[in-house]
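Readers should treat all values here as calculations from the given coordinates under stated rules, not as data from a laboratory. Fair warning: this is a prediction, and the values are worked out from it, not measured in the lab. Cβ atoms are built from the backbone, for glycine too; each structure is taken alone.
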Structure P
Amino acid sequence: MKSSRAPFVAGLVFLSLACAASPPTRGAAQPSVQAAQPGGPPRLIVLITVDQMRADYLDKWAGQFTGGLARLTKNGAVFTNAFQDHANTETAPGHSTLLSGREPYRTGIVFNAEGVPDPGSPVIGGGGPGASPFRFKGSTLFDWLKYRDSHSRALSVSRKDRGAILPVGHAREAVFWYQSDGRFSTSSYYGDELPHWVHAFNERRIPQSYAGKAWTPLLQVAAYPEPDTVLFEDGGREPAFPHVVPSDSAAAAASLLAFPFLDDVTVQFALDGVNAMKLGAGRSTDLLAVSLSSTDAVGHRFGMSSRELHDQILRVDRAIGVLIDSLYKLRDSSTIVFALTADHGVTQMPELAEQNGDSPPPIRVDLSSVAADFQATLAKRMNTDSAIGYSDAMLMLNRSRLNRSHINADSLARAFADAAKHQPGVMRADLFKDLLTADTVKDVIARRWRHAIPPDWPVAVVVTLNHGSVWGTTPGVHGSPWDDDCHVPIVFYGPWIRPGRYAELARTVDIAPTFAQIAGVKPSEEIDGHALTSALLKN
């Protein structure tokens, strides 16, 4: 779910991140079926992405985990200093980094609106807008696997089109996402018709079966320290449990996007696909990517400090537990390797943020009026406002049109940056060209903006808010270059992995090269990430 703020975007990458790697601190790993030494490359690589999951959720509610999150964090390699290292922390750019090993400035996926929408690739059977990876640039882990072994296959599933498409890039594999009419489908980019197993799953009408079901807390009320009624949650409409799915079956299927239950449906669909496609059953290395999106929906609706979000993470724990346990029943556990991560985090809503006397209090910010003033002024001089555009915290300029009207683009950019800096809640407004020479080791904000914007984008100014301030009005907002939105989980688990907690810097672009080293393949192009070898057992 895209937040209703003006999202953040843009950036260009800088590969050398000077950060000393600290040795891992080992905890006592619990006995696990994954203790056996690996014998060759994995038969199945599994990427689990939880949309809008902050890294601190793993520790915050660890004592209540009984399923997949418990298994992964107790027996896996947990990187505690892990990040989406780019400014535009949204679903599309975040997913584009996970199995490409490259930041958005290389993948070309800068923000949701310019991610996968493609009217030329309609959804088979309708139910949602067309989508494809035509804007995505470069290769992914699956391409590297396929280059070595043409028999490798991939299945990628999500509630969201971008969550399903971007982890496998341009590969025309089994890529499916949820439609508003309750079906999983794909677009014409991937084929002309759905496989029989997808038809069979859809005919079961599982989403419609949730009609009238109430979402109530999994645990006793005493297990949730959060108040159940907070005025700012859900826009004041329905801030307290229970939350009930509409009783009409069609409405239930459409509304399920806002409920935790869709994660369970997504896991069921993924498992049906693994079984039907026989993923991981052959001699090749196959890929399964599962993106669970309900945390994003719940987080946007109720915010990160709500009882609903707490309960949602407990449900994610159980859903991932079902996925792992079921895969182990279908396949030999010694042939599977997992990674858990997120596409972005989230920022506390300003209304509930703790006030810090040493810094400006967080507020909600809207610069649309500032941009409109500049556009109106230009329209009078040029008879058009198409030479300037502001969205996603970026000012973009059509320099050739400005030059034809004898308007200096650099002067215009500086004027806009100066106007933006004087708005409440704005910390800095940088000329993007100045960030190209910034110290990207000391200036994390500059680095993350550079990691976000492709060099051919006409970006002139990027705006960064004060820490804690947000764009838009929804309870849960993300998209900033601050750690609130960038700090995400990265956990590896399987026979190739050395369990423990690792304090070294890890980024989501490191996931693909780490999997590649485990699988014995190499990237086919220059990437930004590197293998996290400290967590790998030596074969």
Structure Q
Amino acid sequence: MIKDILIPGKLGSYYIFPKRVVGFDIDKTNVKATKFYLNGNVVTIERFVDEKLEIGADLTHDEKVSNAIRKIIGRIGKFDEICSAVSSSQVIFKSLRLPFVSHSKIKMVINYEVEPLLPFSLNDAIVDFIIVDSNLEENSSEVMVAAVKKEIVDQHISLFEAVGVTSSVVGVDVLSLYSLYKRIPIYSDLKGDVALIDVGFSDTRVLYVHNGRLAFVRTLPKGIFSQAKDLSRVFSIDQGQAIDELIRFGLFKVDDGKYNEAMSELASKFWDDIRFTLRSFAGKLDGQNIISKVLLLGQGARLNGVVDFVNKFFNTPSELLEIDSLIDNKTVKIKNSLSIPSENIISLSIGFPSEVVEKFNLNRVGTSISEEKLINKQLVVLFLLIIFSVTLLLVHSFIQISKLSTEVSNSQKEVISVVREKFNIPPEEETLEDVVAAANEQVRQNEEIVFAFSRKARTSFLKYLLAIHDALDKKALGLDIEQMTISSVEGHIILKAQVKNYEALKKLEKELRKSKLFSYVEPQEKTDFIMKIIVSKNI
């Protein structure tokens, strides 16, 4: 294909060639996907898909995930690229400030900077980063580094390879969520410290955004399931029933004081761990930071009464993340006026194009192979173009030479015909060179005959000698004539002599050229010379 081989598919954030991307979000119970159509600078959200993992089947969790991916691939339609993300619970995060603003320079040193901070060997890890803040005046950047074991990334990629597709981009869920947050217009100018809290079934992701930049990330191993487990213990019911109660009624059930009291206690315990996490983050900055807003998302955040509870518990303005305001951005559209399901926010963030995570990719093997294939294709195309260009040039040259050869041949034949007509050229002279030579020989012979019998020609040489004598001021020029040869047949004079200097030589040439008796005076470079002077035969 011509795209990406001869012309880049993308310039900056502008897609030269349309592209369809699918973002996958994998958790313990579901696989969700969001499909995008990228064209120019417009992002169109085309479709949301949610596939539950099989229950009770004699399959491993990875096999169930792969089966769910296969079903989604069958439903989602054609696409060009798959993006996915590993769970932040499997990733080590470190915030660093480095004396560079260039992504390429940071990439060169990031492994050395983060190696002492890792609990495992760098050889067993894949490390990448996003730039969350750049200071051009100080020539420094703050980066959020993500390090994960290679085996985790390999296992994640194998989930897609098992169904014959490749996740060419592998990110991290919380970094993708942060990049999406930065694209939502109503939050773009939000000042102060903001907490993004994603409450899922198994995990709760906590992002601390300080003055618009991601400062801290933590994933807590608790969510709806952990609250349901505590609820089942309090009411002596099985966990499945507790989950059903929690999803149906949330933190408040009408006319059930016991349930409401129990859920208030359980919710306080759950959110107290999150409050402690946020306070520890604030303390790492300067200790004076106060959360100005809490943004909630995930299934756990949409339980009945959660937003009001969190608002009172933190004593901070709290609200659900207004994901639908994403379309307030003029470059974002939703096909068929769909609304964005809350359960698809993470898959949306994983596939949504953003400058924040544009260069982040944990799939180094896939990236290297893709780049190598692209380079090989480009080299092959370049080689073929060179061969084609050279062949085209040779063919064009051959055609032009053939035309020119034909024209030259025809012209030679015409000249030979004319010369034969004017001169008595013997038939054995066939080539143009031979015919012209024979004609020149006849002309020379005729000139010799005419010149030899011309009295004027014979007596004129006295005039020539007189003209030379007039020009040869021996004393002024320092002229010493060694020999002078006059050829009446050839019509020239050969003067072998020397003068005292170059000025005298030029003066001699000038005086000789003044005479109308001479048609040509051969210029000289040395003061001792042999000069050829051709006489004018029409004098």
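Taking distance in nm of label points 7 Å out along Cα→Cβ at positions 53 and 165 as the criterion, the highest value among P, Q goes to P.
Consider the structures P, Q: one of them gives 22, 57, 20, 1 for P(r) over Cα pairs in 20 Å bins from 0, in percent as calculated from the coordinates. Say which. The value was obtained from structure P. Suppose distance in nm of label points 7 Å out along Cα→Cβ at positions 101 and 333 works out to 3.6; of P, Q, which structure was it derived from? This value belongs to structure Q. If you rank structures P, Q by distance in nm of label points 7 Å out along Cα→Cβ at positions 69 and 85, which sits at the top with the largest value? Result for distance in nm of label points 7 Å out along Cα→Cβ at positions 69 and 85 over P, Q: largest is P.
The value -8500 for helix-only ellipticity at 222 nm (-39500 (n - 2.57) for each DSSP H run of 4 or more, over all residues; to 500) was derived from one model only; which of P, Q is it? Here the read-out was taken from P.
Comparing relative contact order in percent (Cα under 8 Å, 6 or more apart) across structures P, Q, the highest figure comes from P.
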